[in-house]
Structure I
Amino acid sequence: MSDFIFGTVGAPISTPKKPGGSVGAIQTLASLGLHAFELGWVQSVRVSEETCLSIKNAAKVNNVSLSVHAPYFINLNSTDEEWPKSRKRLMDAAYFGNLAGATDIIFHPGSYFGTPAIEVLKKAIPRLEDCMFELRSQNNFVILRPETMGKSALLGSFDDVLEMSRSIEGVFPCLDFAHLHARPGDGSVNSTSEWESLIEKYSKTLGEDSLRAIHIHLSGIEYSDKGERNHLPLRESDLLLSELFSVLKSASCQGRILCESPIMEEDAIYMHELWNSI
C-alpha cells in the first residue's frame, strides 16, 4: 500500500479570519480533505508556548500531521560570527515546533559562497550534528530536514542533502521536486528515468524504509539557466507531475506532499485527486 497525505506550506488562501492563524488553517485543510500542514515560520519563530498547545490540539482533533518550515535565514555555511544566530533560528523552530506537535522541521541549508560542496559539507555536517545532539539530549525527537534547493549556487543539491542525512541520525531530506527540476537550469530532472534513479539512490543511501516517510514539497516552477525564479501553479508549468507520481507509486513511496504553489489548496487538492487516479 503506497500512500501520501497532502497539504500546504503555510495557511491556505481560503482560511477564514476567525479563528484564523494556524488553528484556522488546520480546520480549513481538514474540511477540504487535506491532512498535512507545514507551519510557515519562514521570517522568524514568534509563537508562544500557549499558541503551540492550541495548534497541537487542533491538529489532533482534525487528524492533520504537522511540520514546520524554519526561517529562511539559516546557513550551515555561515561565518563563525554569524552561525550562532543561524543555529538559534533552527533550534527555536525545533523547540516550538515540537511543542506544537510537529514531527519534521524543514530548513534551507545555506549557500556555498563559491566554495566546492565537498568542502562546505565538512563544515555543515558537524554543525548540524551538534544541533541534533542537543535536541536529542532534550528528548526532542523531531526530524531535521534540509531541503533540496532550486539554484546551483545554494547548498542543497540532491547529493548534499543525502550526504547530510547519511551522516547524521535523525536527519532526512525534504525533497522539493520543483527545485530539483529548476536547479540545473536546462529543463532536466523531469523524466521517469531521472526520477527513478533519484529514488533508487535515496533508498540505497538511507535504506528502503526511508521511502515510507518521504517529505516532499511541490509546485510548478519558472526557472532560467541559473535555476529557480519563482513558483507557479502546477498546470502552468512544465513539471511532468503524473509521471513523477507514477514513479513514486511504483517505488511504494509514502509520506507527505506539501504544496507551495501560489494557488495552494487548489493545487493540493489537484495533486491529491491526481495521486488517487494513478
Structure II
Amino acid sequence: MQRTLLRTVLAVALAAAGHAAANEFDCIIEARQIVDIRSPVEGLIERVAVERGEGVKKGQVLVTLESGPERAALAVAKQRAGAVGAVKSAEAKLDLAVKKEKRAEELARQSFISSNALEEARTERSLAESELKVARENQRLAELEVHRAAEVLNMRTIRSPVDGVVVDRYLKSGEIATASVKDPILKLAEINPLNVEVVLPASLYGSIQQGDRAEVAPETPPQKFVARVKVVDRVINAASGTFGVRLELPNDKQLVPAGAKCRLRFLK
C-alpha cells in the first residue's frame, strides 16, 4: 500500500516536471529496511540500552528483561550436568562385574563352579552395562538441559539484527514487554546502504538495467552521490505509464538521511 502510494506520488511529480531536464528524475531516498524490535517472551524490562537517534551495530544488546528464575534454572542445570558420581559408580560396578565374569569363566572351565554360577556372573555384568548406559544417558540429558536453560536465558536479552539507527523507543525500564506484534519495544532503520526509489516513464523500459549507475542529488546534504540499480520492475503501471526502479546508495558515513527527496540522473 505504501509503495503503491509512493509510486503514484512520484508518477504525478514526474508528469508535472515537464520543464525539467529530460534525463533527470524526482526520487525518494528510503531506509533499506525498517525493523520493529519485539520481545520473543513476556517479561519485565530491566533495561533499554539505547535511545532514539542512537546508532547500533548488529548483535548489540538493545534490551534486557528480568531473568532471575532463568539464571537460577541454568545454575541448577549446570550443577546436575557436572555431577558425574552416578557415571563413575556405574563404571566401577561394570569393571568389577567384568572381572568376576572372567574369573567365573576360568573356574567353570576347571569345573570348580556350576554353569548356573557362570550364568549369574554374566547376568551381573549385563546389568552393570545397562546401569552404566542409563547413567551416561542421564548425564547427556543433563548437558542438554544446560543448553536448553541457556537458550531460555538468552531469550531475555534482545540484540540488534542489523546495523542501523534507533528511529523510536516505545517502552522503558519497568514496563512489561510482550510477544504481541502490536507492542514493539523499539524501531530500527538500516540506513547503510540506502534505497533510492524512482518512477520512470514507460518509454525508458529496457534502457535501464541492473548495475547501471546514477548520480543522486539529495535535498540534504547539498552533495552528489553515485548509486547503482538493484531492481527494475518487470510490470508497467498502465494507468500512469510508468515503472519503478530501485537503486542502492552506499551511506558509510551516514551523511544522507532516509526520507529525503532527491533528483537522479543516470550515467552512461
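Here, each number is a calculation from the coordinates, and none is a lab measurement. Note that this is a predicted model, so its numbers are computed, not measured. Cβ atoms are built from the backbone, for glycine too; each structure is taken alone.
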For this session: Using the calculated result 19 for relative contact order in percent (Cα under 8 Å, 6 or more apart), pick out the matching structure from I, II.
Result: I
For this session: Assuming 25, 25, 17 is semi-axes √(5λ) of the Cα gyration tensor in Å as calculated from a single structure, say which of I, II it is.
Result: I
Problem set entry | Which of I, II yields 2.2 [distance in nm of label points 7 Å out along Cα→Cβ at positions 31 and 223, calculated] | II
For this session: For structures I, II, calculate mean count of other Cβ atoms within 10 Å over residues 55-62 and state which one comes out highest.
Result: I
Problem set entry | Computed 0.00 for FRET efficiency 1/(1 + (r/R0)^6) of positions 103 and 159 (r between Cβ atoms, R0 = 30 Å, to 0.05) - originating structure among I, II | II
Seminar exercise, completed: Matching 0.75 (FRET efficiency 1/(1 + (r/R0)^6) of positions 135 and 255 (r between Cβ atoms, R0 = 25 Å, to 0.05), computed) against labels I, II points to structure I
Problem set entry | Among I, II, structure where mean count of other Cβ atoms within 10 Å over residues 143-150 as derived comes to 24.0 | I
Exercise. Quick one: distance in nm of label points 7 Å out along Cα→Cβ at positions 39 and 183 came out at 2.8 when computed from one of I, II, so which one is it?
Worked result: I
